[in-house]
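The data blocks that follow each hold one structure.
Just so it is clear, none of the values below were taken in a lab; they were calculated from the coordinates. None of the values given here were measured: they were computed from a predicted structure. Cβ atoms are built from the backbone, for glycine too; each structure is taken alone.
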Structure P
Amino acid sequence: MKKLMVIFLLIALLAVGCSTAQTESSTEEYKIGILLSDAGLGDESFNDSAFKGLEKARDELGILFDYKEAPDGNYEEKLNELVAEKYDIIIGLGFSVQEALEKTAKQFPEQQFILIDGQSEVDNIISITFKEQEGSFLVGMVAAMTSKTGKIGFIGGADAPVIHHFENGFIEGARYVKPTIEILSKYAGTFDDTQAGAAIADQYIKNNVDFIYHAAGFTGFGAIKKAEEKGIYAAGVDIDQFFVAEKTVVTSMLKNVDLAVYQLAKTLVEDGKITEKSFALGLADQGVGLADIRVIQLTTEQQAAIEKAREAIVAGTIKVTAEKRDGQ
C-alpha cells in the first residue's frame, strides 16, 4: 500500500511538473523590430545605444529583435519589411524617419510603432523624446570651467529641432558659468561623415577654440579624433565616448536611449502592450545625464556648482531653453 501511495505521489508531481513546463513553454515571445537612423550600427553613439538596450532586453527579458538600416534613405521600404515580418512593436529611430514612419503607420493601423526623437499625433505611434538641453547645460558648464582661451565650439549634425536642444543647453550652461565666453556653432549637415567633423574641428582649433562638444553622431567621432590630434578637450554625446579619445574626452552628455528601449521592452513583456502615448525624458527621469568627468580635475567648488545646477534643473528653478532662439 505504501508503495502504491509513493507511485501515485510521483505521478502527481510529474503531472504538476509537466503542467508547469507547458505553461512556461507557452509563454509568449515578444518581437521588436527597429529601423536605425542614418549613420547605422557602429556609430559609437545613438544607434549603438538603442542596440545595446535591445540586447539587454533579449538577454534579461527573452525578447526577440532584429534591425534594419537604410543608408540610401529609403525608410518606407525597410519599415514595410519590418511590418511584413510581424513584430509586436516597430521602432523608428531618429527624427529623419518620422515622415516615413507616419505614412507606414497610417497604412497599418493595427501595428504599434514607436518614434524615438520625434513627436507624432498618429494614433498607433508612441513618441519618445529627450530633454537633451538639460544634460547639455551641464556639459556647457564643464566646458566653461575647463576652457583657458575663453572660446568653445559646438558641432551639430543636421540643423534640426532635436539638435537645437543640444546646442541651446550647451550655450546656456557655458554662459551660466562665464557670461562672456565666446561660443562658435556650426552644422555639418550629416551624421555619418567623420572627415566633415574633423574639418570643422580643425577650423575651430585654428580659431583658438579649446573645447568642442558635438551632437553629430559619427561625424562627431571625426571631431573628437581631431581634438585629440591637436591636444584640446572635447565632450562626447549619447553614450560615454571617453574611450574614443582617452586624453581628450572630458565627459559626455548621456542620452539614455538604451534605458528607454529596455523599459519599453519590459513594459511590453509585463503588460502585453504599451498604453502611454508619449514620453519626454530628462534629468529627473534619468533620460539624460552627465558621464564621469575624467582627464581634468575640477575643484570641489566647481563640482558642487554642477550638482547644484543639476538639482535646480530637476526642481524646475533653472529652465533650459529647448527651441532655437532668434538670432542664435
Structure Q
Amino acid sequence: MTDRLPPLTALRAFDAAARHMSFAKAADELNVTPAALSFQIKSLEEHLGQPLFRRLNRAVELTEAGRTLSPGAAEGFATLQSAWAATRRLQDNTTLTITAGPALTAKWLAPRLYEFARAHPEIDLRFSATLRSMDLERDDVDVAIRFGYGQDDGLYSVPVRKEWLTPVMTPELAEQFTTPQSLKDAPLIHDDSIGFLKPAVDWPAWFRAVGVNFVPEHGAHFSNADHAIDAAVAGLGVALGRRPMIIKDVLEGRLVAPFKTAIETNARFRFLCLPGAEDRPQIKAFRDWFLAEIEKTAHISDGFEIIPVEDIPQHD
C-alpha cells in the first residue's frame, strides 16, 4: 500500500456516495452513469487495498475504512470548493455580497442604499440579513458588518462609533411622559437582542444614570431591535433605542428623544473583510461610503449627555 493519493475523480465519487449512501444518487449528482461511479469507487478500493462500502441488497453502507475516510474527504472537498470560490471572487469587481444583522439592515442600511447604488451602478449588491456567524472564506461573503466587542482575529476590521441608547417614543407619548421620573408609569419596551452586553445596557441602567431608583418588572420584550423600534413608532410604548436604529425615525419626526441622557457601551459595529480584500474596488467603495454615512448623522449626538455604562453606579 502506498501513501500516494489516489485520483481526485475517484475520491470525488467516494465522497458523493458516502454523503448520499447511494451509488445511484451520487451518480446523478456527478452527472455520470452508476456503472462509471461504481468503477471509480472500485479503483479507489483497489488503491487502498480494502473495501470502503458493503454492497447490500438495494443499499450500501460504509466499512470501518469508509467511515474513517469519509469526514476527511468531505472536509477536503469543502476546503477546495471554498478556495476555488475565493479565488474566482478575486476576478470579480462588480459583485458585492454583504452580511449584516436584520435590524441594522432594516433600520440603517436599506434606507440609505439607494445613494450607494446610484453612485456605483457598476456594483451588483447582494445582502444576507442574518446574525449567524459567517466564514468570509467559506460562505461567499465579501463584507460582514457585526455588532459586539469584537474578536476579529485574522480579519481586516474597522470599528465605528460606540453605541449609545436613549428613550424614544412618539410625540403623543412624549406629551404624557415629560420627566424621567414619569417613565416609571410608562409602558416600557425592552430590546432583548443586546442582553449579552456587560455591564447591561438596559432600562435599569438608564434609570440609574438619571438618578431614578426603578427596576421595571413589566413591558413588551422583543428579540430584534428593529421590532422594538417599530413597536415604539406604533405607539406601543417607550423604547430604549440604539443610535443607528432610531436615527431615521427621529430625524423624520415619527419618534422623539426628549431626555438628553444616553448610556454608552463599548460594543460597536465593525466593518469586516478578509485581509487584503479591503483594496478590492467594490469593497473599498462600500467601506468608504459606509463610514461617510455614519459621520453624516453624527450630529444626532449633539446636546446629549452620553454616560459610559461602566461609570453608572451599580445596584447596592
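Things to note:
- Parent structure of the calculated result 17.8, given that mean count of other Cβ atoms within 10 Å over residues 74-81 is the read-out and P, Q the choices: P
- Among P, Q, structure where helix-only ellipticity at 222 nm (-39500 (n - 2.57) for each DSSP H run of 4 or more, over all residues; to 500) as derived comes to -15000: P
- With distance in nm of label points 7 Å out along Cα→Cβ at positions 50 and 234 computed over the structures P, Q, the top value is the one for Q, the highest of the group.
- Computed -0.55, -1.01, -1.20 for log10 I(q)/I(0) by the Debye sum over Cα atoms at q = 0.08, 0.14, 0.16 Å⁻¹ - originating structure among P, Q: Q
- When distance in nm of label points 7 Å out along Cα→Cβ at positions 138 and 154 is computed for each of P, Q, the one that comes out at 1.8 is P.
- For -0.39, -0.70, -0.85 (log10 I(q)/I(0) by the Debye sum over Cα atoms at q = 0.15, 0.20, 0.22 Å⁻¹, for residues 186-257 alone, calculated) the corresponding structure among P, Q: P
- When Kirkwood radius over Cα pairs in Å, for residues 106-273 alone is computed for each of P, Q, the one that comes out at 17.4 is Q.
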